[in-house]
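Listed next: structures, encoded as structure tokens.
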Structure I
Amino acid sequence: MPDWGAALDGPPATLCGVDEVVALASELIRIDTTNTGEPSGTRGERLAAEYVAERLEDAGYETTYVESGAPGRGNVIARLRGADEERGALLVHSHLDVVPAEPSEWSVHPFSGEVSGGYVWGRGAVDMKHMVAMSLAVARRFRRDGVVPPRDLVFAYLADEEAGGVNGAGWLVRHRPELFDGVTEAISEVGGFSLTVGDGVRAYLVETAEKGVGWLRLHTRGTPGHGSLLHTDNAVARLAAAVTRLDAHEFPLMLTPPVRDFLAGVSDLTGVPFDEDDDPAKVLGRLGSVARMIGATLRDTANVTMFSAGYKDNVVPSTASAIFDCRLLPDREEAFLREVDAVVGPGVEREWKSMPSVSTTFDGTLVDAMTAAITAEDPDARLLPYMLSAGTDAKAFQRLGIRHLGFAPLRLPPDLDFTALFHGIDERVPVDGLLFGTRVLDRFLRMC
């Protein structure tokens with residue numbers, strides 16, 4: 001295993017002659033904000049929030065620092081007043097936390113923020129410290145240059161998104177909603193990135209919807225005893241059979257409006273016919289690595305992520321449990337749970353907690369501004385709506401009636417497996433993509 005100590009002990013990364021956003025992204029990645037979902041394994045959010053607050057205040061902002069639900073869960077909010085106080089404000093939010101990373105699996109240290117080969121490397125580079133850096137760079141420039149946007153902009157840098165936002169956006173919405181007074185619309189992750197289709201045509205995907213999230217715990221009970229005896233009431237075997245059935249089960253294909261619009265748009269760009277009554281795989285086959293994410297929005301999914309049973313190799317335990325990560329299409333929760341019960345069968349207990357889906361339409365002045373900002377930098381671009389198979393802090397902010405669109409613009413190399421970088425090994429973001437995204441975000445926020 002390489003010795004990463006020297007990489008992390010040096011001064012923060014800086015890049016002479018390169019736009020500020022690259023240095024910001026690199027320095028943010030160097031702040032280890034790992035969120036394991038458990039208090040003992042979560043760190044660095046306060047340091048990252050203080051880093052952001054210091055740079056906003058250096059540019060002239062008044063910031064609000066809030067710890068949400070637990071010590072160290074730092075959040076920073078700043079508002080830039082706009083020209084039209086009668087218009088609803090736009091929330092630009094990013095999360096500071098990242099999922100864990102095992103250094104021995106990476107070719108660079110995941111918290112080095114290394115800049116090499118045309119990329120900024122490290123955990124959070126795409127999820128989502130690149131947007132933290134881009135929005136921070138634009139916010140600083142606006143304040144320094146005296147830019148007055150069309151309406152109020154609220155910049156928010158948040159904790160705990162990677163664990164559902166309970167101690168982040170969710171806590172702020174419940175306990176400090178006044179921080180978002182007047183906000184009617186929001187932008188954040190995962191959208192605005194390019195997908196090369198057809199003969200080099202770039203489509204930029206804007207998230208207009210995201211699936212609901214559910215955590216399903218299956219639990220079985222049986223008769224414990226010595227491992228050498230005959231057992232017909234084995235909790236582990238019963239659970240394993242139920243998990244196998246549910247893992248193999250395919251939920252029904254359903255085309256929601258944003259998915260239908262996306263597939264029709266790709267069909268138009270590629271010339272591959274899209275027939276709703278036919279197999280959508282014909283269109284998905286033109287999408288490369290992104291097909292996995294889009295394919296996951298055609299139906300509900302349930303993936304087993306944890307299995308727990310037993311305490312000694314010669315003892316049959318009395319209980320066993322497994323956890324499934326479930327992602328649901330809009331308005332499918334009741335039907336999904338009925339289907340789960342039918343698949344797992346009798347003798348299996350079920351626990352369920354969930355967060356709702358998010359959806360809006362692909363129209364209005366906000367979408368017009370996105371289109372204008374992207375095409376000013378990439379004239380042949382085409383914007384397409386799509387549904388995210390995962391979840392974001394939009395789920396919390398929709399409780400305040402805030403309309404959400406995923407828009408963190410990046411122009412990507414055609415051969416980059418972008419979706420594999422989320423929570424993946426060797427996560428990285430192109431330097432050119434960062435510069436492009438910052439220019440687009442600057443244009444967008446001047447006209448939004």
Structure II
Amino acid sequence: MAESPLATIRGGIQSQIVRGSIGSLTIKLTSAGLVLALTILLARTLGPAGYGLYAYVYALVWLMVVPAELGLPMLVVRETARARAHHRWDLMRGVWRWAAVMAIGLAVGVTLVAGSAAWTLAARFSAEQLATFAWGVLLAPLMVLGNLAGAALRGLRHVLQGQLPDLVIRYSLALALCAVGALVAGDAFTPDVAMALHAAAAAVALLAGLHMLARARPEELSGAQPAYRRREWLTSTIPLALVAGTYLIHQQTDIVILGLLVDDADVGIYRVAVQTSGFVAFGLHAVNMIAAPQFARLHALGDRERLQAVVTTTARVILALTALVVACLVLFGRPVIGFAFGSDYAAAYLAIVILAIGQVCNAAFGSVVFLLNMSGCERVTLRVLACAVVLNIGLNLLLIPLFGLEGAALATATTLALWNFLLWRAVRRHLGIDSTALGIRVPAPASP
């Protein structure tokens with residue numbers, strides 16, 4: 001019997017997801033390897049205390065990125081994919097220009113506020129701490145603008161190119177520069193020098209991303225006059241910004257609170273646990289980069305059946321990759337830590353296992369955040385993540401004094417599992433989609 005056109009189209013999309021995921025997975029693996037190599041280099045050359053200072057400032061950098069981005073990268077991916085699906089080149093050009101102006105203004109504002117705060121509190125910190133923070137303040141806007149260029153590329157379905165500058169170019173340059181810096185400077189290689197070199201790498205990565213975007217932009221954009229939906233975009237960016245902000249706050253809360261309650265050496269050990277367990281989530285992030293534009297396009301076209309097929313394929317790939325990595329971490333994590341980082345970081349193993357279990361829960365529920373955000377349900381995501389962040393802060397304050405590093409890991413893993421369960425329910429209710437690898441048929445949501 002001949003295959004139906006719908007089945008053929010569905011199979012084509014699923015094949016595209018799988019093929020794209022292999023490329024994205026390769027990039028994420030490369031990036032994860034570079035991040036791990038950079039972590040090992042800095043952990044060994046700076047020592048637990050020096051690396052703890054670097055890690056703490058780097059966590060603050062990510063918190064500065066939140067207000068500077070204002071959810072703009074997610075908006076750019078979604079609106080670019082929609083404009084491309086409907087051939088609205090005027091809207092595509094408009095959202096790019098509007099987002100760029102907003103990002104530059106916000107980045108400058110955040111930089112000035114952070115710099116003023118550091119100047120006001122200068123007497124409370126050492127010269128090395130202030131210098132490290134100053135370079136971190138410079139790094140934040142470079143990351144924001146780089147993320148925006150990558151988002152535009154991903155919205156155009158140049159997903160692999162959209163990941164290269166931030167995930168590969170920035171980290172490979174940071175690794176190379178820090179390796180040379182450590183070799184040349186010796187004992188003079190300090191956390192502030194490492195942060196300065198990372199900022200230089202981010203600047204080069206930004207230029208590379210802008211060059212890729214200039215080459216990938218559709219020819220139709222050249223003759224299109226920009227059209228703007230400023231009120232609609234701003235209305236969307238606020239919840240998207242809060243979603244991105246709460247997500248990043250969740251990622252960095254444990255390190256920030258640890259930095260307030262324990263010494264720099266323990267922060268450095270825990271950062272090693274976070275970086276190592278981060279390998280568990282690389283499959284989730286890699287596949288989501290490919291799938292997110294498809295989610296936005298199929299939802300915009302109202303094709304729920306094909307969207308479910310893409311979601312199920314995505315969830316199965318994510319779960320398989322996650323299970324494989326978790327098994328390796330549990331079995332070989334302890335000797336790998338000793339070999340790669342040294343005996344000073346052996347205490348990170350149990351925290352790694354706890355964080356890895358949380359990532360299994362993350363993978364089991366599928367691409368819930370991307371599904372809701374790409375379909376315009378970002379306010380639902382926001383409500384859940386906001387509650388999760390409050391819970392995460394409370395659990396960290398409660399468990400860190402009791403259990404130290406393991407308490408921070410347990411707080412993070414518990415919160416991760418809870419918010420994924422709640423978002424899974426929201427996806428079923430609002431989209432009529434089962435986000436898990438089971439792909440269970442869900443009744444269509446009632447029309448608003």
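Readers should treat all values here as calculations from the given coordinates under stated rules, not as data from a laboratory. The structure displayed is predicted, hence computed values, not measured ones. Cβ atoms are built from the backbone, for glycine too; each structure is taken alone.
Observations
- Value 4.7, calculated as distance in nm of label points 7 Å out along Cα→Cβ at positions 219 and 323, assigned to which of I, II: II
- Of the structures I, II, the one that 78, 46, 42 was derived from, the read-out being Cα extents along the principal axes in Å, for residues 107-370 alone: I
- At a computed 35, 26, 21 (semi-axes √(5λ) of the Cα gyration tensor in Å), which of I, II: II
- When helix-only ellipticity at 222 nm (-39500 (n - 2.57) for each DSSP H run of 4 or more, over all residues; to 500) is computed across structures I, II, the figure -9500 traces back to I.
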